[in-house]
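Below: a set of structures, written as structure tokens.
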Structure 1
Amino acid sequence: MNWESVSGSSAQRRWDECAHGRPPAVATGIKRVLPDRIVFTYQGDGDLAAIGTAETIHAANRGENITIIFVNNAIYGMTGGQMAPTTMIGQWSTTTPDGRGRFGEGGPIRVCEMLSALGGVCYLERVSVSSPKDVMKAKKAIKKAFENQIAGKGFSLVEVLSMCPTDWKLSPLEALDFVNDKMKAAFPLGVFKDRQS
């Protein structure tokens with residue numbers, strides 16, 4: 001646990017680390033103990049949509065008043081480029097050298113679509129960071145998710161389509177094209193849920 005004073009005020013920031021896949025459970029505990037704090041998680045697709053699927057679904061279903069920033073780069077980017085739950089059909093990874101197959105590995109999990117059916121969810125939006133225009137939309141979505149939490153509206157998640165040129169074996173420019181041409185087709189951008197109360 002670390003504490004840091006916010007410059008020029010008496011407010012404090014705190015950040016915690018927890019086991020892979022468990023951030024929604026830890027965020028739930030922190031928010032329940034410190035309900036006046038803004039509590040958010042920052043998770044990749046392996047963390048959130050693989051080992052953390054249960055924690056994510058149940059926090060969303062209960063309507064926990066937390067914010068999740070979900071970075072989807074369609075691959076395990078921190079452990080060597082293995083197939084992730086969001087790896088697309090036909091996409092190469094170190095564990096799918098011939099591309100992900102629909103029948104052998106199943107299709108990618110679309111988190112926003114899956115969570116949109118749950119009653120406790122307040123806000124779901126999928127954005128991208130593959131252009132300046134997309135970055136500005138992502139910034140607005142994240143701000144809205146935090147505003148929802150401040151207003152006590154419940155669970156918010158912003159999914160961010162992001163690049164991973166190293167594990168995709170692409171140049172940075174090719175990685176931008178991959179997001180724009182492939183990922184946006186498999187994971188359409190937009191608001192999936194926006195409950196006003």
Structure 2
Amino acid sequence: MRLILPILTNNRSGSLSDFISFWSNIYSYDDSEKYEFIHNDILSKSDLTQLYEWKNGMKLSVSKTNSLKSKIIKKLDIINSLKAEENIDIDEFLKEFKNVSVVWKIFLLHIINPKIYPIYDQHIHRAFRFINNQSTEGINASINEKDKLNFYFVEYLPFVTRTGETDLKKMDEAFFAFGQFINIGNQKILAE
């Protein structure tokens with residue numbers, strides 16, 4: 001059996017493309033075939049369920065399934081209408097989906113337009129803060145919903161837009177993998 005072992009090196013190129021290339025190769029997430037439904041021009045209830053199961057990393061619990069049905073799938077016509085539009089009125093979107101958690105709401109934006117709206121979660125938040133020399137203390141799943149939304153629209157989305165990165169999925173993979181890496185205390189390794 002041949003093992004493929006990644007080796008971290010101290011390469012401070014400062015290049016976002018190098019960062020994305022390296023860390024996206026370390027990314028590992030199950031059920032990647034479920035993510036492929038994002039490319040459908042018109043989404044079905046099943047497509048949305050599969051996508052949210054992918055985001056959740058496992059089959060949805062009964063309470064999450066009920067939430068998905070009542071807060072998102074119930075508005076499938078609106079979602080497909082937004083998916084067909086070139087630009088989304090974010091204020092209207094936020095009003096329409098006000099009862100959806102921030103992580104799921106942002107993922108819905110990503111589903112609607114994956115070329116403009118990157119995915120958000122605690123790992124991406126942590127990675128962004130770390131690479132911008134900001135504190136990563138307290139970056140976890142229990143961050144205040146308002147703080148998550150503010151971070152996404154005020155800091156992260158403008159950053160992603162400025163980079164001009166076109167493969168937001170690959171960028172997500174890199175930030176996710178790096179955010180997980182530093183979450184388990186490995187930032188000390190990087191600081192040395």
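One of 1, 2 was used to compute helix-only ellipticity at 222 nm (-39500 (n - 2.57) for each DSSP H run of 4 or more, over all residues; to 500), and the result was -8000. Which label is that?
Derived from 1, not from the others.
By the measure distance in nm of label points 7 Å out along Cα→Cβ at positions 24 and 144, tell me the structure among 1, 2 with the highest figure.
2
For the read-out volume of the Cα convex hull per residue in Å³, a value of 133 was computed from one structure; give its label from 1, 2.
The read-out was computed on structure 1.
Here relative contact order in percent (Cα under 8 Å, 6 or more apart) has been calculated and equals 20, so which of 1, 2 was it run on?
It was calculated from structure 1.
I have 3, 14, 25, 27, 17, 10, 2 for P(r) over Cα pairs in 5 Å bins from 0, in percent, for residues 56-127 alone, calculated from one of the structures 1, 2. Which structure is it? Write out the running numbers ahead of the final one.
Details: 1: 3, 15, 23, 17, 16, 14, 9, 3, 0; 2: 3, 14, 25, 27, 17, 10, 2.
Source structure: 2.
Quick check: -0.51, -1.01, -1.17 is what I get for log10 I(q)/I(0) by the Debye sum over Cα atoms at q = 0.18, 0.28, 0.34 Å⁻¹, for residues 32-71 alone, calculated from one of 1, 2. Which structure matches?
1
Every number in this text was worked out from the coordinates using simple rules, so none of it is lab data. Bear in mind the structure is a predicted one, so any value in this text is a computation, not a measurement. Cβ atoms are built from the backbone, for glycine too; each structure is taken alone.
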